[in-house]
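Visitor: What follows are several structures.
Any read-out appearing in this document is the output of simple, stated calculations on the displayed coordinates, not a laboratory observation. Everything numeric in this text was worked out from a predicted model, so none of it was measured. Cβ atoms are built from the backbone, for glycine too; each structure is taken alone.
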Structure I
Amino acid sequence: MASIRVLIVDRQALFRESLSAVLAAQDAFVVVGEAGDATTAARLAAKLTPDVIVTDLHLPDARGAAVVARLLAAQSDARIIALTALTDEETVAAAVAAGVQGYVPKSQHTADLIQAICTVAQGGTALDPLVTPIIWRRFQQLTHRHDPGGTEALSSFERDVLGLLAGGQTTRQIAGKLSTTPAAVEKAVAEACEKLHARNRTEAAVIAFSRGLVSTR
């Protein structure tokens, strides 16, 4: 199995170097680059196309969802984990809506980050339990402003997929549980996103969960 290629982004050089050393000691990872600001990170993301970008959300030239937007503009299929001390509701909700697949507070253990990187690299999502209530609460507020009756109905397969996705399952794991292919799972996610007017798979799962359309397994 190929090593997961990781780009580390943090304004503190000592933190970057320490995290790089920790990951480099694991056979599962290869640190392909480091950056101390969003501009450099975007340039490296476009050049190196890492499997996962681990980034703080408080950088010298960008903050919060703006960091995510700049990285996605440089590498549209980037899989991003926010590793940050920022856990306020506005920052967390905006980052998830912008497209992060993982959110890990810096107060957590290294093992939590390692697991998150592996999960995200495999196509899953990794939202730390400390921020999950914020996500549910914010998207409940968002979706309750709209009439659920106006939403095109999800198919039973789409509901099953979103339910497993909301429970933290990866694309491959979902395909295995539903006896289908990863491509079919991705198609179901894309169609569900369109029906729910969601910008990404995480938002689709949260919206569906908050409306009672799915339950986690």
Structure II
Amino acid sequence: MAKSGYDVYLDKCLLPVTPEQIQTRINNENVTVTLINEGQVNLLKKAGLTDIEFECMIPQVRYPFAVYKDGFKDSGYYTDYFEQLKTSRKPFQFIVSRFLPDGRSLFGTNIKVSMEDYKITESADNGFDLMVKVKLKQYCDYATKTINIVLTSAKPQAAVQTERPAGNAPSGGSYTVVKGDCLWNIAKSYYGNGSKWQTIYNANRQTIGGNPNLIKPGQVLTIPTA
């Protein structure tokens, strides 16, 4: 079996065997309204959350076509990892790194998701190996708002404050990584679009290394012009 043209990560876990198919569904929230005696109109809304589905093989024994970043691990390690992602109630990064046979990188996918569910299938046709069907859903960060009412002798005044996660706000042409950072969020902060994370990765390959998901606190990244 030839080496695949892409690597798939669930957070920091590299799948040992690349899924044969990955289905990505970009949902929309458009609404069709029927007007009295005027036919129908389509009210265009912002895109809904993206759904991702794939089925992957989890080997029980080591095969020459399987890839293990930190040495061989059996299927129990991966099923425990999937369960942790499901029960932690925390989002994580879904990353697909695509590359040509000569090693040159193509476009990548780096999206924050939640583990919606996964299904494990054991079959005599697969021996002791497992087939796991995974369903992910895009996760978008959100912030609550606090309204402070200030009473004066004249009339009440309201001030709206948006609570945002703490962190070192990026400025200039470089950025210092803090705990919990990922390239998706850094790109979203600079460019307004997290899918441009690879622009930052390509400019900092020597600093980050071969895995764009493993940036470390304290690393100083060059932020190129978009």
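Visitor: Which structure, out of I, II, was mean count of other Cβ atoms within 10 Å over residues 62-69 calculated from, if the result is 12.6? If you can, show how the numbers build up before the last one.
Guide: Working: I: 20.1; II: 12.6.
It traces back to II.
Visitor: Additional query: With semi-axes √(5λ) of the Cα gyration tensor in Å, for residues 22-117 alone coming out at 40, 19, 12, pick the structure among I, II it was computed from.
Guide: Details: I: 19, 17, 11; II: 40, 19, 12.
Attributed to the structure labelled II.
Visitor: Ok, one more. Work out which structure the value -4000 belongs to, where helix-only ellipticity at 222 nm (-39500 (n - 2.57) for each DSSP H run of 4 or more, over all residues; to 500) was derived from one of I, II. Could the numbers behind the result be given before it?
Guide: On the way: I: -15500; II: -4000.
Label of the source structure: II.
Visitor: Using distance in nm of label points 7 Å out along Cα→Cβ at positions 46 and 110 for the comparison, can you identify which of I, II gives the largest number? Can you show the working numbers first?
Guide: Numbers: I: 3.4; II: 2.2.
If we compare distance in nm of label points 7 Å out along Cα→Cβ at positions 46 and 110 over I, II, the biggest value is for I.
Visitor: Out of I, II, which one gives -0.27, -0.72, -1.06 for log10 I(q)/I(0) by the Debye sum over Cα atoms at q = 0.08, 0.13, 0.16 Å⁻¹ as computed from the coordinates? Don't skip to the end; give the middle numbers.
Guide: Details: I: -0.27, -0.72, -1.06; II: -0.42, -0.92, -1.21.
The correct label is I.
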